[in-house]
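See the structures that follow.
Read the figures in this text as sums done on the coordinates, not as results from a lab. In this text, all values refer to a predicted model and were calculated from it rather than measured experimentally. Cβ atoms are built from the backbone, for glycine too; each structure is taken alone.
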Structure 1
Amino acid sequence: MTSFRIERFPFKSEQVKAWGAVDPRHRNWPVVYVMNNQSEVYIGESLNVEGRMRQHLESDSKRRLQSVRVVLDDTFNKSACLDLESFLIRMVHGDASRQVLNLNAGITDAEYYNRDKYNQTFHQIFEELRTQENLFKRTIPQIINSDLFKLSPFKALNHDQAIAVDDILEGFFDDLRSGVDNTVVVEGNPGTGKTVVAIYLLKLLEDIRRHDSEEPLDIDSIFSDYFTPEHAELLNSLKFAIVVPQQSLRDSIAKVFKLTPGLNKGMVLTPFQVGESTDQFDLLVVDEAHRLNQRANQASGPLNKKFIEINKKLFGWDDPQKTQLDWIQKQSRHSILMLDVGQTVRPADLPATTTRALASRARAAGRLYPLQTQMRISADKDYVGYIRQVLSDNPPTTHVDFEDYELRLFTDLGEMRRELQRREEEHSLSRLVAGYAWPWKSKNDKTAYDIELDGQQMRWNTTTTDWINSPKSVEEVGSIHTVQGYDLNYVGVIIGNDLRYDPVAGKLIFDRDNYHDKKGQENNPKLGITYTDEDLLQYVKNIYSVLLTRGIRGTYVYVCDRNLQEFVQDYFSPNEIACKLPEPRRHSQRAAGKSPD
């Protein structure tokens with residue numbers, strides 16, 4: 001039995017007054033309210049909702065709204081209302097049926113008594129607003145699985161993220177006052193929310209700049225103190241943008257910016273657009289900054305020409321040592337770089353020495369902000385660290401059980417695909433991905449299969465833009481460039497013969513004959529670099545590390561190389577039905593010249 005009720009009335013002065021007189025709780029009780037017209041929505045919470053309605057009637061941005069719905073519940077308190085307000089804002093933005101007028105004054109994630117029970121009520125409230133009030137077009141699972149939700153600036157920040165955003169804002173405003181230029185680095189493993197912080201920051205800055213100081217803030221948060229005329233004045237004429245090296249992720253972020261008041265898709269740029277710009281930027285936020293390029297052969301001749309032209313434009317001559325990072329720093333007074341050294345996946349990317357030095361300088365200057373809380377993987381232990389250790393020269397000494405998180409090893413690829421399809425039917429967003437161990441035959445021959453393995457015939461992704469959500473993605477195999485930066489519910493990873501295990505040496509090795517990413521193994525004559533197998537091994541290990549850390553609920557693994565399959569059996573749970581491998585051996589002991597116990 002539900003404990004809440006939803007009251008509805010037109011957003012007009014007479015109706016607000018009449019409604020307010022009906023029940024004392026309309027003037028003295030914690031509630032959540034939703035105001036909307038056909039294209040816009042505003043969500044708030046208040047202890048005096050009638051008084052708050054009167055304030056909104058005097059607001060230029062709110063008076064054009066037409067309907068009000070107030071959620072009343074005898075059990076509500078301030079914490080529950082703040083949580084419900086945050087939940088509904090995120091759901092409405094992810095639904096994309098209306099523009100959200102709320103400021104991003106700082107939605108943070110706070111625990112309180114009986115939160116799990118309240119969350120059940122929130123879902124019931126959502127369903128009534130969706131089915132009876134037609135405020136939502138999609139269900140909660142559909143919204144949560146969407147890129148609009150995952151990349152929304154209306155996120156509830158965790159403690160790490162909130163502290164980082166607050167410190168970055170404080171430093172940025174100090175720099176603006178003193179006229180000092182600066183570079184900030186936000187560093188974190190996959191799933192720690194670097195992209196969320198990037199988008200959140202830009203939305204927050206735009207809201208501070210646009211906020212009418214005469215209109216009171218609805219949200220009391222750690223960022224409320226920045227909503228002042230003085231801060232707005234500092235931001236008044238500044239030019240902001242976000243730089244995203246990867247095409248697929250860039251297009252997804254552009255869709256979010258298009259649907260978010262204060263942001264626009266023109267703010268989402270490629271590194272080349274930054275270099276070519278005739279205007280200077282006051283702030284550039286760079287997502288996946290490790291994917292910025294050094295001077296190397298680009299994907300096409302015109303891009304090679306552009307690289308030369310931009311170098312000449314910015315530095316007076318074509319200095320081959322200049323990278324796209326140098327373009328960012330030359331074209332902007334301030335930059336915020338989202339960075340993970342372990343996600344460098346191609347020789348054309350910034351060298352690891354460059355990104356490590358960048359992080360080191362930021363740390364020395366007090367401008368390095370580490371994100372440590374895992375937001376993607378539903379495991380109670382350090383799954384990302386475990387995967388990286390398995391793929392390192394010093395693998396774990398023991399197997400780690402991640403309990404409810406499914407890390408499963410398959411020896412039957414067909415069984416893994418069937419299991420992944422079952423997960424797709426249950427949860428959606430379950431995709432098959434692989435390393436670059438097979439040539440892309442179907443690019444020119446649409447009838448050809450790219451991967452023929454273990455009785456299975458498969459093709460690479462037919463699109464690089466938003467592949468995860470494309471209609472054919474469930475039947476296709478995605479590459480690193482289609483999934484880096486994205487979340488999946490379940491991921492099936494095929495580890496090809498580009499990565500093998502040498503049982504004599506007791507270490508992972510790279511097989512150049514089975515690596516088919518042409519750009520991934522090109523030497524760099526311009527910089528005099530010849531990439532060895534050891535160099536390329538690190539890129540391949542990084543690729544598989546990224547692929548193996550996409551799944552929120554689980555990761556399924558199929559390994560082509562028999563020796564590697566036996567090696568990872570020590571660390572991944574064999575599938576009970578499909579996997580019948582030899583008894584595990586302690587490879588770390590064998591590699592050290594010791595006999596197993």
Structure 2
Amino acid sequence: MCGFVGYISNVENAIQKTIENNINEMNKMIVHRGPDEEGYYKDNTIALGFRRLSIIDIEKGHQPLSYENERYWIIFNGEIYNYIELRKKLSGQGYLFKTDSDTEVIIAAYSAYKEEVVDKLRGMFAFVIWDKVEKTFFGARDHFGIKPFYYAVEEQGLYVASEKKAILKVVQDRQLDQIALQNYLTFQYVPGSETMHQSIKELLPGHFMTKKLNETVKITRYWQADFSPINKSEDFFTKEIRTSLWDSVEKHMRSDVTVGSFLSGGVDSSIIVAMAREFNPKLKTLSVGFERDGYNEINLAEETAEELKVENFSHTITVEEFMAEFPRFVWHMDDPLADPAAMPQFFLSALARKHVKVALSGEGADELFGGYGIYNEPHALRMFNLTGKYTNQAIHQLAQLMPDGVKGKSFLLRGTVPLEHRYVGNAKIFEELEKKKLLTNYNANYPFKNVTDSFYQQTVGRNPVDRMQLIDINTWLNGDLLLNADRTTMAHSLELRTPFLDKEVFNVAREIPAHLRLAHGTTKYILRKAVEGIVPENVIYRKKLGFPVPIRHWLKDEMYDWALTIIRESQTEHLLNKGYIEDLLINHRIGKIDYSRKIWTALTFMVWHRIYVEESQEFLTEPLQSSVQQ
């Protein structure tokens with residue numbers, strides 16, 4: 001797990017001292033991604049920088065790495081889990097290797113297969129390959145977007161980096177993208193390839209980019225998630241799921257350093273731990289919780305660890321720590337991420353890094369196997385399919401007149417609009433009418449549907465559960481969960497691996513019918529069936545808890561003054577109606593309506609704006625202040 005930066009000129013003989021200095025400055029911005037060593041390469045056309053966190057082939061896996069008499073050069077962030085098998089195949093075809101690293105396998109595979117290399121790889125990756133002979137740049141990002149890849153096209157050339165902050169250090173155009181802000185207020189993250197800065201984009205999952213001298217950047221999709229259910233029995237799928245997961249976990253355990261695992265009170269992380277401990281009985285597990293009743297899963301995690309006979313380390317997060325570290329968390333995210341559940345992983349990663357260098361986690365299980373309760377909504381709202389279009393319109397209009405907080409209002413509103421209009425993913429924060437009140441420059445031409453419409457158009461006539469899961473795989477998974485997973489772990493120089501997000505596991509999940517994903521009143525039904533006998537039964541059917549964070553309570557009490565100060569001191573009045581946000585905070589404190597997610601979304605942006613627009617970074621002068629226990 002590492003980080004890279006680079007610059008590719010539009011013409012030869014253009015790498016001057018200014019560009020070299022820029023690459024050095026960019027590399028300093030991501031030292032947390034790779035504190036073990038740094039490396040550089042340049043020629044007349046390209047300049048590359050690299051930060052390394054040594055995991056595989058610690059002695060010889062240095063980067064940038066060359067191949068075929070220095071014709072090819074690579075910088076690579078990630079892990080390739082089938083590199084041993086792929087290396088064996090390439091060796092049989094006459095390709096030679098000087099290291100035992102997966103990095104050299106990628107570059108050899110590129111020499112053999114060119115752009116089709118991405119179809120051969122099983123793992124998480126973002127990499128750049130430079131062909132000195134053909135003067136061709138090739139960059140790629142993994143299927144699900146586990147590893148990040150940012151870029152900025154300028155008149156003179158192309159910047160690339162593992163984190164946006166590195167590019168932001170050197171680009172001239174730092175203008176805020178107001179459409180990205182408008183979308184953020186719906187999704188709680190910036191969706192798609194856009195970022196909060198107009199000049200910087202993100203290469204989407206399952207895409208690669210190519211560039212030749214004097215030519216523009218070309219971006220190509222090489223893979224797209226889709227569901228294609230087949231008519232097979234429960235027994236068939238339980239066997240297929242077990243086989244694919246065992247294989248994935250085994251390969252994700254490949255490392256030359258100690259591997260541990262996150263462990264919550266839920267089934268996903270418990271599955272990973274139960275399987276991983278078979279390959280390492282001394283597996284260390286890590287857990288966090290909050291010092292408030294109903295928001296602490298540590299006891300459940302400890303019980304699970306005891307049943308699975310693995311060691312567990314835990315930390316209880318205080319509200320004081322949460323507020324103190326929040327600006328640092330926002331800085332690491334690059335763009336604002338207002339998911340309250342993201343912050344605990346920042347502390348979890350700090351705890352984990354005291355014990356291991358690599359950790360496993362359960363991201364992706366919900367999106368692949370149907371783990372969110374909201375996926376049951378089409379069944380719950382089926383009565384509205386019988387009432388007719390005009391009746392539903394009348395019900396919808398009446399429901400809009402009901403006061404906020406009245407029981408049943410949301411049910412009526414959601415039931416009387418099509419799926420495409422109500423479901424944007426696992427979180428929907430501000431409605432369009434609310435954004436019109438909140439934003440000083442609301443643009444009616446860019447409603448949230450602009451983000452999700454293309455995915456819905458691709459799935460017309462499909463099962464609504466399939467459609468909802470595909471929305472989440474294409475938006476929520478990459479924009480929220482994996483952004484958080486990468487940044488919080490890399491902030492503490494920890495590598496995170498996600499065995500559920502393996503393309504072979506997905507090839508099994510994509511064939512499972514919706515009625516086996518959601519069945520008998522539970523989510524992830526067939527996944528739970530598949531791990532019976534592997535995971536303790538009391539854990540398998542435990543209700544999903546997520547990462548509960550008590551911001552609803554804190555914003556009424558301990559965080560109230562802190563939040564009010566952020567709102568009043570924020571220099572965002574040209575973008576936001578600050579009075580509207582302050583009213584939400586006051587009404588949240590004294591009323592019965594929970595506005596905490598809306599408030600948190602606004603606060604997160606305000607802190608982000610202070611750091612990245614107002615350029616206030618005093619919080620970076622000291623290391624992590626949390627009292628995370630060893």
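Thinking of 1, 2, which structure, once relative contact order in percent (Cα under 8 Å, 6 or more apart) is computed, gives back 12?
Numbers: 1: 12; 2: 16.
Among 1, 2, the structure yielding 12 for relative contact order in percent (Cα under 8 Å, 6 or more apart) is 1.
Which of 1, 2 yields 4.2 for distance in nm of label points 7 Å out along Cα→Cβ at positions 489 and 505, as computed?
Numbers: 1: 4.2; 2: 1.1.
Clearly, the read-out refers to 1.
Look at Rg/Rh (Cα atoms, Kirkwood Rh) for each of 1, 2: the largest one is in 1.
Rank structures 1, 2 by distance in nm of label points 7 Å out along Cα→Cβ at positions 65 and 233 and report only the one at the top, that is, the highest.
2
Starting from the value 2.6: which structure in 1, 2 was distance in nm of label points 7 Å out along Cα→Cβ at positions 169 and 193 calculated from? Present the calculation step by step, with values, prior to reporting the outcome.
Numbers: 1: 1.4; 2: 2.6.
It must be structure 2, since only it matches.
For distance in nm of label points 7 Å out along Cα→Cβ at positions 201 and 217, the calculated result is 1.9, so let me know which of 1, 2 that is. Computing distance in nm of label points 7 Å out along Cα→Cβ at positions 201 and 217 on every structure in 1, 2 gives 1.9 only for 1.
Supply the structure label, taken from 1, 2, corresponding to Cα Rg over 2.2 N^0.38 Å, for residues 177-424 alone with the calculated value 1.27.
Details: 1: 1.17; 2: 1.27.
That value comes from structure 2.
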